[in-house]
Structure I
Amino acid sequence: MQKKYSLLLIIVLGLVYYSCDSRTEAEKIVDESIEAHGGEAFSNSLIEFDFRNIHYTIYKTESEFEYIREFSDSTGNVKDVLNNTGFLRTVNGTKIDTLDQEWIGKYSRSVNSVAYFAFLPYGLNDSSVIKEYLGETTLKDKIYDLIKVTFQQEGGGDDFDDEFLYWIGKDDKFIDYIAYSYNTDGGGVRLREVTDVIEVGGIRFQNYLNFKPEDKNTPVEKMQDLYVSGDLELLSEIILENIEVRPLQK
């Protein structure tokens with residue numbers, strides 16, 4: 001009899017939990033995808049990698065973030081730091097105070113873009129993100145939940161009007177394709193297809209083929225059809241190298 005009541009209690013508690021879950025369908029799917037890609041490891045780790053001969057160091061929690069890139073050019077050893085307080089560039093250890101707002105914006109967007117994609121899908125729960133479930137779709141015989149992401153103007157940064165689509169596997173919750181449109185730096189639209197997966201420190205990192213359409217004003221919702229019909233041009237490869245993941249010091 002005791003086992004019967006215990007089972008009944010578990011069922012009742014489960015029903016109460018699900019009835020109190022106020023998340024939208026899009027929010028539930030994104031939460032499941034974050035868990036599949038690394039879960040708590042995202043917010044508990046310092047991540048380093050090389051991308052196109054530039055070294056990146058990033059961490060991101062619910063309240064703090066810091067993205068660093070380091071490289072050498074004709075001016076010397078350059079270090080860019082983007083965090084909650086703003087953007088800072090140093091060359092050979094000396095702070096550069098002559099940057100105007102236009103260049104600060106360009107450098108900030110460049111650093112943020114690499115960190116954003118490397119940390120996906122963790123950033124999809126930022127407070128400025130608006131998520132919409134567009135239903136199921138099939139691509140290369142695999143069923144996906146299609147999620148559209150836009151941003152609130154407040155807290156969404158200079159590129160708050162960007163639009164993203166995420167193809168999240170119905171069964172495995174992995175993001176295999178991303179399409180996005182952007183208006184900064186001349187604007188355009190892209191589609192990324194995962195080509196390789198590297199798991200380090202409990203986090204799933206992904207490399208991509210990066211495609212573009214002939215018309216840079218193509219609606220992001222048209223990118224799947226253009227991909228299937230072969231009407232996208234391969235623009236570049238996105239490859240992360242020398243990935244290291246270390247626990248954050250608390």
Structure II
Amino acid sequence: MLRVIISGYSGSMGKVLTKCANEDSELEIVCGSSKDDLDVPFKTYHKMSEVEELADVIIDFSHHSTIDDTLSYAIKTKTPIVIATTGFNEEELEKIKKASNIIPIFHSSNMSLGVNVLVKLVKEAAKSLNGFDIEIIEKHHNKKLDAPSGTAVMIANGVKEVLPDSEYIYGRHGRSDKRSSNEIGIHAIRGGTIVGEHTTIFAGHDEVVEIKHSAQSKDIFAKGAIAAAKFLVKQEAGYYNMNNMLN
């Protein structure tokens with residue numbers, strides 16, 4: 001039985017993760033932490049630093065601002081952590097990387113297996129479609145806080161691995177210059193209850209290639225995080241992502 005602590009249990013993804021974890025016979029939720037209170041059948045705390053229980057793994061679907069507190073608990077208790085939260089700045093990302101020298105950390109901006117395969121396909125397309133203009137469009141529900149999405153940035157970073165001279169352009173409001181050949185346009189749409197949709201467009205002379213992923217429910221992210229947790233508890237200290245698990 002894998003003993004799990006859910007960080008951010010009262011958020012929209014935390015609720016979905018709780019449901020999926022309860023449906024998994026191999027998991028036991030030890031406790032949860034969140035700034036908001038919610039009636040759940042396990043002990044809860046407002047901060048990870050207040051947690052008294054020990055577990056095999058932490059799954060974090062909270063907010064990037066809580067990462068110091070979460071990492072502090074994880075390092076102190078030597079608990080592996082799956083980080084599915086998005087919106088981290090460079091300083092926060094550096095703290096995550098540093099902590100991975102001490103404990104196993106699995107970090108992905110998107111826990112969907114399909115999205116991570118999409119990133120691989122986008123990288124292959126970027127290698128082959130020389131001279132094509134690249135644009136990324138992401139769509140999410142109207143309650144999503146960060147823009148562009150972590151997944152859109154993850155896709156762009158994948159392209160940049162192949163085309164290192166790429167420059168990210170976030171929207172084009174007020175620009176008077178024409179598009180340069182090394183741009184990667186990244187555009188965010190927020191509305192309704194869209195779970196998540198990412199489209200990468202390769203536009204060439206008289207032809208367009210689109211690679212797209214649509215999430216039909218949030219369950220795919222929760223189940224991906226659970227799969228990551230089962231993978232992570234078998235690993236030594238280090239920094240892991242979906243590529244490590246898929247390979």
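Values in this text are rule-based calculations from the coordinates and carry no lab data. Small disclaimer: the values here were computed from a predicted structure and weren't measured. Cβ atoms are built from the backbone, for glycine too; each structure is taken alone.
Once distance in nm of label points 7 Å out along Cα→Cβ at positions 23 and 111 is evaluated on every structure in I, II, the highest one turns out to be I.
The value 1.00 for FRET efficiency 1/(1 + (r/R0)^6) of positions 31 and 167 (r between Cβ atoms, R0 = 41 Å, to 0.05) was derived from one model only; which of I, II is it? Only structure I yields this read-out. In this comparison of I, II, the computed figure 0.20 for FRET efficiency 1/(1 + (r/R0)^6) of positions 47 and 199 (r between Cβ atoms, R0 = 30 Å, to 0.05) is attributed to II.
When percent of Cα pairs over 27 Å apart is calculated for each of structures I, II, structure I comes out greatest. Taking distance in nm of label points 7 Å out along Cα→Cβ at positions 191 and 207 from the coordinates of each of I, II, which one would give 3.1? Structure II accounts for this read-out. Ranked by relative contact order in percent (Cα under 8 Å, 6 or more apart), structures I, II are led by II, which has the greatest value. Work out which structure the value -10000 belongs to, where helix-only ellipticity at 222 nm (-39500 (n - 2.57) for each DSSP H run of 4 or more, over all residues; to 500) was derived from one of I, II. Attributed to the structure labelled II.
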